[in-house]
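Asks: These are the structures, in structure tokens.
Coordinate-derived values only; no laboratory data. Small disclaimer: the values here were computed from a predicted structure and weren't measured. Cβ atoms are built from the backbone, for glycine too; each structure is taken alone.
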Structure P
Amino acid sequence: MDEVWTNIRYDRVFREANLLCFTETWLSENVLNESVKIDGFTLIRGDRTKQSGKDIGGGVCLFVNKRWCNITIVRDKQCTPDIELLTISLRPFYCPREFPQLFVTVVYIHPKANSTRAAEILSENTHKLETLSPDAPRLILGDFNQHKLGKVLRIYHQYVTCPTRKDKTIDLCYGTVPSAYRSVALPPLGASDHNCVNLIPKYVPVIQRKDKIVKTVKLWTLDSIERLRGCFECTDWQVFYESSPNLNEMADVITSYVNYCVDSVIPKKEVVVFANNKPWVTKELKDILNKKKRIFYQGTTHDNKQINKEVKVAVRKAKDMYKRKIENKFSSGCIRSAWQGIKHMASINTADKTQRNKINVEGIDDQALPDRLNDFFARFEKHNLKDDTVGNNDPHVDEIIISEDHVRTLLRNINVNKSSGPDGIEGRTLKSCADQLSGVLRYLFQTSINQCVVPNLWKESIIKPIPKQTVIKQLNDLRPIALTSLVMKIFKKIVKTYITSVVESKLDPLQFAYSWSSLQDGFGSTNICLT
């Protein structure tokens, strides 16, 4: 202890350490805290008990730097013949926003201990901590005495690479954050035959590692929607019908006009999204946190206590609102959104999206990859249907009469979460202005039926290549997801309704598979825009 006190006073490495962890302390109930305390540090002991089967004192202990953290809770303390364990949770003064707290477990495993039983105890401990706070990093460090616990700590990363006892590394540190620390060996304390290990942080917070994202979002308020509806109601659609020489140009002009009205009427705002933002963090909560910073520099002690209470209430309220939001999505049938919210709360798939979405195919450089993918996905389209002129030779075409009410019903039932296709018309526009756009879309659909021509804009798709597996070795390992026009999807439903009414009586009533799949994709895509 004399050497420890001297190092704390004169050595910056010891003095500025956040944690000092000791195994085989030989402390007992006869040793008082005053005889081993360190100024500026909080002592947490896990002394050896009679349950260990050993009469001589021992155990593990922790010293927590008060300038780093003064909130510590003992989560677990065990002493068996196979393992001695002490687990605490900490909430440092500064902690990256992606981490709500920190769990530290100090262990000592006897050289003759039962490795299987020690692994079971350690596994139960880690499961409890993971259930308590899935987002919190967990550290397990101590003297493992060459016991292999890799099967238990599969998702953990080992940080100690330097020898700790002669030429062997038996003092280890496992953690859930990859590349969080680098290890440096220090001289042993006193007569110990184990070197000290200094773990120097390498982890960079997410907010420093990733740039902020500025998104432009549309404000679909009731007032803006009413103004958009008024804009469409005042439009003379007959002008577009008379000025367009063919259906292709008519569809292009009407689509451009609809997008122009949306961009002109619906207000926009820029939203700054930080990589470490929690999904339940709202603008109101950020305002209260900024208020806390101002009071810290200008307010009194009473004001600081009051604002701390307000922050706790605001955080609890924000989490409760987000929880109820997820529950409402689940009860209303929005399983996709509910599952995404659950994964956010459980910190599942929260890796860097930029790296996760980046596609690397072996043997193909990044510049040639788009062209190669384009040729691969379009290899079945050997004929350009743009140049085809299809005549009206079917006598049943005139029987297809599209009603405006049918189009309006389909527009009102559209899923606003569906991505827009190459035409850029969003589902919210179609659903919010179903009464105003049903007439012009009915005219386009009816003209397409009468002329037996599908506008080229509706036959284009945006292909999103999604990896089928982790390592992409060939182009076939990518699944093409096609984003087609929402207007075309409405048109396909109308045509499918007519076709099914005609052929349903001629099909075998016992046939269930492969009945309507070909009808769903009756209008294939000819032009592919790869992104």
Structure Q
Amino acid sequence: MKPIRLMSGFFTVGGWTLMSRILGFVRDAMILAYLGTGPLYQAYVVAFRLPNMFRRFFAEGAFNMAFVPMFSKRLESGDDPDGFASDAFAGLASILIILTLIAMAAMPWLIYALASGFAGQEQFGLSVEFGRVAFPYVLFISLAALLSGMLNAAGRFAAAAAAPVLLNILLISAMATAAYLGGDIARALIWAIPVAGVLQLALLWHAAKRARFSIMPRRPRLTPDMRRLIKVAIPAALAGGVVQINLLVGQQVASYFDKAVGWLFAADRLYQLPLGVVGIAVGVVLLPDLSRRLQANDDAGAKLALSRAAEISLALTIPAAVALIVVPFPLVSVLFERGAATVDDTAAIATAVAIYGLGLPAFVLQKILQPLFFAREDTRRPFHYAVVSMVVNAAVAIGLAPFIGWIAPAIATTLAAWLMVALLRTGAAEYGDVARFDTRFRQRIWRLVLASGLMGIALWFSNVALSPFLGLPWWRALALTALIAIGMISYFGIAHIIGAIKLSEIKGAFRRSA
């Protein structure tokens, strides 16, 4: 087989994802500055989450977790991958068109299911209006996700990773144009979402054609391959649905507390930066690589790929988690506190960021461990684990809310994430040695934890020293930059000294990815 270049793919996906997340911060900072955390912002959050929830359920969750391993194996064996992809595209498109029409007609009930605390308030009507405009995005982005899966299976990661950049560019441009012309910023923002979906689909369709894939329009057919795909996808869909139910439970709880939906959404955006750049990037690359190695009976290569993916992920994730826990306030203040966003909003968002930081390594480990199951077309056990995680999440979020308030969903999310990791790790043990991390990983992981802890101490003292500057409008961005630089230098320096990271290996990975 021609193996996928894991590190090259990781740096490609991670680099584009980093650009997308930076633009996402610009987008979110502009939204908070223009809209504040009031009814317009909360309606935007619910409306934008709605198509994204279904996208993760149908495309990135259920469909791709089933489609990518099956397509990768057909690509490896030359067993008509284009025909299989064309049938899958036709089936997914037909389901999504029906779903979109039903959802737009039933939007008030969907909004009530997502945020019943909005009932009788201004943001409920706004959420229904915004939801109807934004929901068609799920049709375009889900079909784009299928094309992304094809490209990823072939080791072509750039176009799929770059597509989200289009969304952020368009949303930023729409807001800036509306503000310049004195127009309705909130509605310009919402209408830009489905337009971005069309552009993302067009980009990936062009990339698939350049990769010499041929998707032929055809009517949906229930072929034996499609029956197998559905059989594998249904448990994955249920597992993806459980994850979305966790989000729904958290949003429902938050909707009963003033501004909490917006606070949790902003905190989610911040911890999603390292999760997207590291965890999602490695997961995207690892799934097709493991699938093709299993098809070729390359167990040694699969174990090596798993171990290096985990090592590079945690080498970047653990220090990021420590930073989110130790210095969340200056991060949130500099990124979000301007315009209609106040210092009280900063304090609330920072609290949620610190709690999500505790769960960040678990979120990343899930992205590494799940491909062990999905590459073998085993979607049932991850679903069972996700159900257990869902029950714990709901119990903690709902049970703690009367006592500690709006922050309960963040605590529940973090606890449920670590439980999910424990279940995945236990379940993967039956695959034997190929699913275990190698000696190098086991030797380095504790050194990575030590280096991250020492970096956290350096960050804490640096934050105290720089706090006078972090409070000054014209100096706080520079002070935060200095704080980030201190953290990075201290972490990589200590990690290199104690042997947790070898700089020569990083340089070699960059050279191979160039």
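Asks: Taking FRET efficiency 1/(1 + (r/R0)^6) of positions 31 and 215 (r between Cβ atoms, R0 = 30 Å, to 0.05) for each of P, Q, which is largest?
Replies: Q
Asks: Computing relative contact order in percent (Cα under 8 Å, 6 or more apart) for each of P, Q, which one ends up highest?
Replies: Checked P, Q; max of relative contact order in percent (Cα under 8 Å, 6 or more apart) sits with Q.
Asks: Could you figure out which one of P, Q the value 0.50 for FRET efficiency 1/(1 + (r/R0)^6) of positions 159 and 231 (r between Cβ atoms, R0 = 30 Å, to 0.05) was computed from?
Replies: Computing FRET efficiency 1/(1 + (r/R0)^6) of positions 159 and 231 (r between Cβ atoms, R0 = 30 Å, to 0.05) on every structure in P, Q gives 0.50 only for Q.
Asks: Of structures P, Q, which gives 0.99 when Rg/Rh (Cα atoms, Kirkwood Rh), for residues 71-326 alone is computed from the coordinates?
Replies: Only structure Q yields this read-out.
Asks: Here Cα Rg over 2.2 N^0.38 Å has been calculated and equals 0.95, so which of P, Q was it run on?
Replies: That value comes from structure Q.
Asks: As an exercise: helix-only ellipticity at 222 nm (-39500 (n - 2.57) for each DSSP H run of 4 or more, over all residues; to 500), calculated from one structure in P, Q, equals -28000. Which structure is it?
Replies: Going label by label, the one that fits is Q.
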